[in-house]
1. Looking just at mean count of other Cβ atoms within 10 Å over residues 81-88, which of the labels P, Q belongs to the structure with the highest value?
2. Name the one structure among P, Q that distance in nm of label points 7 Å out along Cα→Cβ at positions 25 and 113 of 2.1 was derived from.
3. Given 39, 15, 13 as the derived value for semi-axes √(5λ) of the Cα gyration tensor in Å, which of the supplied structures P, Q does it correspond to?
4. To which of P, Q does the computed value 0.65 (FRET efficiency 1/(1 + (r/R0)^6) of positions 137 and 161 (r between Cβ atoms, R0 = 41 Å, to 0.05)) belong?
5. So if we calculate distance in nm of label points 7 Å out along Cα→Cβ at positions 73 and 145 for every structure here (P, Q), which label has the highest result?
6. Computing distance in nm of label points 7 Å out along Cα→Cβ at positions 33 and 121 for each of P, Q, which one ends up highest?
7. Which one of P, Q has relative contact order in percent (Cα under 8 Å, 6 or more apart), as calculated from the coordinates, equal to 17?
8. Determine which structure produced the value -13500 for helix-only ellipticity at 222 nm (-39500 (n - 2.57) for each DSSP H run of 4 or more, over all residues; to 500), calculated from the coordinates; the candidates are P, Q.
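What follows is calculated from the coordinates using simple rules that are stated; it is not laboratory data. As the structure is a computational prediction, the values presented were derived from the model and not from experiment. Cβ atoms are built from the backbone, for glycine too; each structure is taken alone.
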Structure P
């Protein structure tokens, strides 16, 4: 197949997916060298190692999250990143927070900087929402699960952050007390959260 044909297929694939990984191109018969050449010509932009997007494409919504989700599809955005995603905080986390199954190795990425926590069983699997962004599925813990996670990890994110999230969620009725309580039990922080839930209502 000619270089021009490879180029056309690769541009079409990247336009469809938003970002494309080297191995995805190779799976459809496009040699790795074609990506490097198109990046050198300014047709593609290298987002991270083995990850490309069209140079003339508008920056994707939640660009750093898209880059992580494309490289680490099992990652679930959590804690401060999930709070920001759900517009429950004014803080801008310096790292992208992800949850991975217990025993996972930390993903190696040049950008963005990652902060990984490990959850197991239901604490990892429950409460995951999928939000499509530019052809990539962002896996993000829902509002109620994120509040419970903040209490579970209060020694890391701070009790003040957990309390602010709980007040914001209940004050704007973003999640019911029952939903939060259910996730509090999954995260084994029901006893910790009980007085705060009762006080806030």
Structure Q
């Protein structure tokens, strides 16, 4: 199978899951339903993905993370956040249902992992080590901390109906990222 036809099947399966998940919780969707909607046989699904959660991860990477890689590399963090939020709003019902997925393989866990990977990919690990005062404070731990905080905020935004405009929400998220908890507490006391 060529790379193009493999990617076409991946896209077909992804669109099938998105359409189904826009109407129903992901945990209730079966592989059979995904393949029937996509018009492929069940073994085809397993030739591409281990389960629906791996397909969900593929969707997050392809739709949310990959399109902003160059922006992040170019330092356009706010623009990248706005683009990701815009894509989430564009497919509102799918992401609302995805955000409700809890536990292992949850949308939040997948999103956090993808964000941490992007943070580490854009970081110069040797520079980070030079600035850290503690050996246990690794670049991976820092990336995980920031990815979880970003994921928490994005999930809250989604679950609250995405009411805040993307630009305003992105600015607020970046404000939180750019200021330490000490800064915030100090500002709250003055």
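1. When mean count of other Cβ atoms within 10 Å over residues 81-88 is computed for each of P, Q, structure P gives the biggest number.
2. It must be structure Q, since only it matches.
3. P
4. Among P, Q, the structure yielding 0.65 for FRET efficiency 1/(1 + (r/R0)^6) of positions 137 and 161 (r between Cβ atoms, R0 = 41 Å, to 0.05) is Q.
5. By distance in nm of label points 7 Å out along Cα→Cβ at positions 73 and 145, the leading structure of P, Q is Q.
6. Looking at the calculated values, the largest one is P.
7. Checking each candidate, the match is P.
8. P
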